[in-house]
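So, here's a batch of structures to check.
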Structure P
Amino acid sequence: MLIGAALLPLGVLLRPSASPPRCVASLTAATPVAEWGDLTDKVLRLTDAQQARTVASVCVRGTLSTELDVPGAEGAVFSSDEIFVLDADGSATIALASEQALSNLGASSKATFHICAPRGGAAAGSSVSLIGVVEETSVDDISDADLEKLSKASGASVQDIAARPWRQLVPSSVHLSDTIRNREAWVPASEYAEATANPLANAAEALLKKMNGAHASSLARFASVYAGLPEDKVTSAELLGVDQLGFDLRVEQVALPPSLMRVGFRLPPANQEEGVSVFMKLFQEAYERQQGWM
């Protein structure tokens with residue numbers, strides 16, 4: 001359901017779901033809302049390919065699924081937790097820790113690599129499955145910085161990780177599960193390879209923590225003013241995600257199910273500092289509107 005532009009110029013995208021935070025209900029604007037200085041009336045989102053690349057870019061661990069190479073268990077799927085580096089084209093270069101997975105790949109080079117973004121950051125809780133052919137590769141192509149990152153994530157030494165068998169999964173099929181939009185989609189492998197991740201991905205965790213912590217009441221005020229609702233009807237608002245095109249809010253109202261609000265930026269913030277600055281200006285503008293000064 002899309003609330004009319006006459007009531008809510010920036011629009012509110014609402015999708016039903018079975019359980020919070022996906023469960024959403026209509027936000028009804030009581031009065032028209034005038035144009036906001038830092039916001040646009042266009043509701044834009046990252047493409048599915050961009051969202052898939054974002055999920056993969058914020059992770060260093062995934063679940064590798066291979067066909068089990070064990071007598072009597074042919075055709076069964078074996079899953080192993082593996083660390084990886086994302087290549088420029090979105091392929092996953094994996095430092096295999098599981099000997100069984102390595103044995104399975106010896107019999108079949110086809111595999112699925114499932115990656116899930118952690119909660120509290122960019123594309124929170126969303127996941128991507130890369131399906132394709134696994135090829136041998138060399139640690140020589142892995143940078144020292146990436147090896148250090150994998151060492152920190154796994155607890156293994158750089159030397160141990162470098163000595164592992166390395167494999168690259170080049171996806172021929174890509175599946176995205178977007179928890180914020182409650183949406184699943186198959187992404188063409190060519191689009192996934194050419195897409196770029198959310199440039200605010202690395203700053204998203206700090207932004208969400210700051211806005212949902214010290215500025216929680218300001219978020220709730222902004223949501224009520226932006227949607228044209230009485231302030232006492234909005235009990236809370238949670239920032240679910242932020243990217244260069246806008247941000248998503250989960251809004252709680254008195255006696256109503258949670259709602260999802262998408263808000264678009266007029267000018268995209270380039271980093272965490274610019275993101276914080278935009279939100280501070282929005283909070284100040286919401287306060288001034290609430291006081292009748294605008």
Structure Q
Amino acid sequence: MAGVAVILVLISCVLHAGWNLLVKRAGDMEAFTALYLLASSVLYLPMAIAFAVRHPVPAAGWILIAISGTLYAVYFVALGHAYRDADLSYAYPLARGIGPVLTVALGVSFLRERVTAAGLTGIALVLLAVVVLQAPAMRGGLGREMRRGACWASLVGLMYAAYSVVDKIAMARVGVHPVLYLYLAYLISTAVVTPVVVMRHGGRSLAAEWRANGAAATAVGLLNVGAYVLVLYAMAMPRAPVSYIVPLRTVSVLFGVAGGLRLLGEEGTWSRITAAVLIMLGVAAIAWKG
């Protein structure tokens with residue numbers, strides 16, 4: 001695999017874990033979500049215009065963009081609620097682990113894809129990781145908020161799987177340019193989330209969160225899209241097969257867990273690191289020959 005592609009993906013992993021850490025530290029999660037989506041829409045507008053001129057979106061692509069953008073909106077709102085109620089080192093690997101497993105299930109159901117023995121092994125490892133994460137709850141060691149956070153994290157994983165299937169259809173079968181597609185889907189999610197936040201909390205909540213965490217929201221808006229753009233460029237390299245890039249991206253799980261444990265002082269070190277490693281191995285098996 002090309003060394004440059006490896007570097008790009010690893011940088012993407014750090015950026016992904018980093019912006020999730022910033023979301024975890026936010027005050028008003030819903031307002032913060034609207035702010036960083038607005039920031040993404042503004043910061044990447046020139047890039048989107050440049051791609052739109054060279055790569056017009058097919059008619060069918062707009063329908064898929066609208067669907068995916070709505071799923072993204074639910075994803076981002078659920079992510080904020082997960083981090084409001086649960087630790088980063090708990091919710092992050094849970095969401096990142098459930099997502100690939102559900103993606104395989106949806107791929108089999110709707111795209112008629114086949115799952116090999118390696119894929120089933122990977123699914124089993126990810127499910128084992130979820131059990132490891134939930135072990136404290138089984139012993140009565142997780143409070144109500146943490147359990148509620150687990151539900152939100154599971155919804156994040158479900159949305160990840162759903163929009164991954166839609167994204168694959170849009171880019172692989174309809175032919176929408178990946179970077180432009182990503183921006184437009186984010187733009188739709190911004191248009192969905194922002195009015196809801198304003199109706200629920202009023203414009204003052206956005207203003208207050210901007211004064212408190214405006215720089216962090218801008219950083220998340222930049223890193224959120226930028227992290228995936230790096231992955232897209234890595235995928236475009238001749239000697240960087242997708243079957244290697246997908247499992248390599250799961251390194252972000254270790255970064256996310258480390259950030260929660262080290263920077264936020266969260267508990268449950270060994271169970272969460274064990275779960276993160278199992279998730280990495282499981283997704284690697286799914287991507288390798290799943």
Structure R
Amino acid sequence: MGFSACGIAAVQKLDEEELHLKSYLDRNFHGQMGYMANHFEKRLNPALLVPGAKSVVVVLLNYFPAKIQQEKDMPIVSKYAYGKDYHVVLKDKLKLLFDWIDSEIAPIQGRVFTDSAPVLEKAWAVKAGLGWIGKNGLLLNKEIGSFFFIGELIVDLELECDSPNTKKYCGTCTNCIDACPTKSLVSPSVLDSRSCISYLTIELNEDIPGEFKSLLNNRIFGCDICQDVCPWNRNVNPHITPEFNPSEALISMNKADWEHLDQITFKSMFKHSALERAGFAKLKMNIENVFGARNSDKF
């Protein structure tokens with residue numbers, strides 16, 4: 001079905017992750033993402049999301065593009081947002097997998113998840129043997145790096161499980177921590193979202209604070225810096241999912257195209273993409289921040 005990797009873990013309460021999540025929330029590292037504080041117990045126990053749940057099937061789907069934005073010193077969009085919204089693409093594939101298990105293995109009940117419900121996806125990926133949590137806070141996999149999406153099936157079928165990943169392979173490397181322009185990685189694997197460029201350009205419901213505007217590194221939607229410098233991403237292969245391919249219009253956009261982006265063009269170019277989530281007003285504000293002093297009359 002095109003997935004890059006798959007692993008299975010047995011449903012259990014995530015006792016160790018409970019301490020990490022509580023510390024993260026207590027330090028307000030989630031900022032304005034209030035939803036992360038909701039459904040605390042459900043985040044730790046899939047059986048509260050899916051009654052009778054016994055197994056978590058975790059999949060990874062590569063999104064590393066064969067082509068990236070070419071022109072230097074221009075507004076940059078995170079690679080994950082080049083194509084069609086991953087929520088839709090991944091859920092469609094997961095539904096196919098769900099139906100295949102239901103018809104070919106055994107009748108099942110369960111739900112499909114990908115980054116849109118109280119599920120600690122990275123923790124389940126580790127338990128399913130798919131990688132470790134890197135110093136940038138992301139899931140790392142020896143074969144495919146970190147440029148991938150994570151999805152889950154939580155089902156009531158008892159399946160043979162993979163061995164949990166118990167080792168980390170970052171060693172003494174601190175490339176991601178050193179490269180972060182806003183120093184949002186406050187310690188290995190711990191991210192203060194409030195200063196993360198991805199948070200600032202997508203989640204923050206107001207203009208970016210002045211002290212961060214000069215640190216955006218031309219990023220207008222998301223940020224890949226901590227992934228770009230990771231040694232485990234040096235030899236990653238491009239994805240094979242057509243829905244993630246960028247349009248030629250996006251790849252070929254120059255500074256003038258971004259500077260004069262209007263709402264009609266935005267709706268046409270980014271329909272069904274992750275950029276729709278931020279909306280035109282937020283994206284335009286980010287573009288203005290990249291180009292320098294705000295001049296709202298110009299737009």
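Thinking of P, Q, R, which structure, once mean count of other Cβ atoms within 10 Å over residues 54-61 is computed, gives back 24.4? Mind dumping the intermediate values first?
Numbers: P: 21.4; Q: 13.6; R: 24.4.
Checking each candidate, the match is R.
In terms of relative contact order in percent (Cα under 8 Å, 6 or more apart), which of structures P, Q, R is highest?
Checked P, Q, R; max of relative contact order in percent (Cα under 8 Å, 6 or more apart) sits with Q.
When Cα extents along the principal axes in Å, for residues 126-181 alone is computed for each of P, Q, R, which one produces 40, 26, 15?
Working: P: 40, 26, 15; Q: 49, 22, 14; R: 44, 20, 16.
Attributed to the structure labelled P.
From which structure (P, Q, R) was P(r) over Cα pairs in 10 Å bins from 0, in percent, for residues 174-221 alone calculated, if the value obtained is 21, 33, 29, 16, 1?
P
When Cα extents along the principal axes in Å is calculated, the result is 71, 38, 30; to which of the structures P, Q, R does this value belong?
P
Since every read-out is calculated from the coordinates, none of them should be taken as a lab result. The structure presented is a predicted model; accordingly, all values stated were derived computationally and were not measured. Cβ atoms are built from the backbone, for glycine too; each structure is taken alone.
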